[in-house]
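Scrolling down, you'll hit the structures one after another.
Taken together, the values in this text are just the output of simple stated rules run on the coordinates, not laboratory data. Just so you know, these numbers come straight off a predicted model, no measurement behind them. Cβ atoms are built from the backbone, for glycine too; each structure is taken alone.
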Structure P
Amino acid sequence: MPDDLSGLAASDEPPFAALVTQIAGAEPLAAACSLGQVEADVVATDVGAVAVLRDAAGDAPAHAAAALTTLVKGVPLILVERRGEQLTMTRWTDGAAGDTLAPGLVLGGAPESLEDLLTGTTTIGALDGIVPSGSISRFKAMRMLTSAARKARKK
């Protein structure tokens with residue numbers, strides 16, 4: 001009998017990673033993903049847009065969070081990673097990782113659809129209004145973000 005039984009509990013479930021933001025719509029977040037060269041499927045929720053990363057292996061999620069928060073300065077996001085049964089949530093701002101947050105606190109006020117997505121009871125394909133980051137060209141993304149920044153400055 002081996003001393004270490006941790007390998008017996010290994011899950012065959014693939015890793016999952018998502019970026020939870022306060023950005024109001026799926027298109028602006030998909031545009032930012034396009035500019036940051038982050039491949040994701042983005043959906044809007046009641047609390048903000050969520051980008052489900054297509055590459056959740058290794059340190060790809062951390063690179064994606066760093067790229068987006070560097071591109072959109074001052075806008076924090078939460079990187080959610082699920083590996084097996086472990087759910088980790090880290091706050092990112094301006095290209096740097098911050099605090100690790102308790103999943104219960106983050107999911108406590110979240111819409112049910114977001115909770116289902118993050119816990120794996122639904123998939124991004126089952127949700128309405130998905131915007132793939134690859135569907136927005138870098139030129140169109142730049143125009144969209146420039147326009148949004150101009151509108152924000154006028155307010």
Structure Q
Amino acid sequence: MHYKNDRIIIREFTPEEFSLFSTLFENENVTRYLPYKTPEEYKEMFDKALADYEGGPFSRWGIFQAQNNDFVGMCLARIFLDNPDQMEIGYTLDEKYWGKGLGTEVCKTLVDHCLSINHQKDIVAVTDLDNIGSQKVLLKSGFKRVENLKREDRELAYFVLQKE
């Protein structure tokens with residue numbers, strides 16, 4: 001996965017970029033709607049992303065500003081853990097990049113990536129029930145909200161991409 005336009009670059013993380021990755025999750029506003037993870041769990045998540053690059057086509061990638069290479073956030077595409085017949089996308093942006101249309105741009109890029117892998121599988125995304133900003137991005141990107149996804153510990157807003 002490598003994407004570049006005049007605003008953003010989405011690419012593999014390098015091993016030296018763990019501090020960028022982990023710092024993203026130190027902001028309470030960024031993690032407000034995410035399940036709690038320890039610093040060790042974030043390290044495991046980062047190491048798994050690096051390992052996944054070899055096996056492709058799913059992983060987590062860094063999002064960077066095209067003009068100055070500033071770190072914007074991270075995104076992912078993977079087989080959906082709740083339903084292996086679906087592909088899941090997700091992203092987390094640094095707070096200073098909220099409200100600039102980058103979430104929609106990243107979402108569209110992830111959808112294109114998933115469609116290039118398999119046109120048959122549905123593409124899904126989940127958000128915290130209170131994460132209205134991300135829900136608006138998904139709706140704007142062609143997703144439709146379906147009934148909530150219930151997990152043991154929480155309930156999530158569940159979105160499926162509308163197939164043409």
Structure R
Amino acid sequence: MYCEALTLRNKELKASSGKAFLLKAPQEERKDIHLIIKQEAHVVGTLLLHPISAKCVQIKQVAIDSRYQGAGLGKNLLIYAEQVARNFGFCFVFLTGRQQAWRFYEKLHYRSISDDYQEGQLIMRIYKKDIRSPLEKIKEREMRTNG
């Protein structure tokens with residue numbers, strides 16, 4: 001399955017960015033949380049959760065097979081990734097998004113935290129989202145004001 005996910009990432013991400021294809025698993029992904037979507041026994045979506053700190057995790061390598069785009073799989077995968085991150089105790093997620101995905105992330109309530117920048121052939125922007133539950137946010141606010 002991991003090889004299928006790498007192939008999908010090469011097809012949907014690396015080819016359009018002009019970056020070198022991945023031929024084997026990058027060492028830095030060993031501790032990442034790997035999520036996939038399978039349809040008819042094939043990997044059609046993938047995403048990695050890369051822990052940055054005890055409270056923050058990076059979402060990276062989000063790829064949906066172009067034949068399945070527009071069916072809500074990316075949205076569902078991102079929402080599920082946020083739930084997984086929350087279950088692991090993370091409070092915030094951030095990601096680096098390509099220009100063509102900015103509206104997608106903004107519709108899912110991601111907030112831009114950077115100026116646009118160029119990375120190779122792509123225009124990029126960094127997004128962040130607070131994934132704590134409303135109750136957790138209220139408790140934190142009360143602790144700050146009463147503590």
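Details
- Label whose coordinates, when mean count of other Cβ atoms within 10 Å over residues 16-23 is calculated, return 11.6 (choices P, Q, R): R
- Ranked by mean count of other Cβ atoms within 10 Å over residues 32-39, structures P, Q, R are topped by P, which has the highest value.
- A value of 53, 34, 32 for Cα extents along the principal axes in Å, calculated from one of P, Q, R, originates in structure R.
- With P(r) over Cα pairs in 10 Å bins from 0, in percent, for residues 64-111 alone derived as 23, 54, 22, 1, matching label from P, Q, R: R
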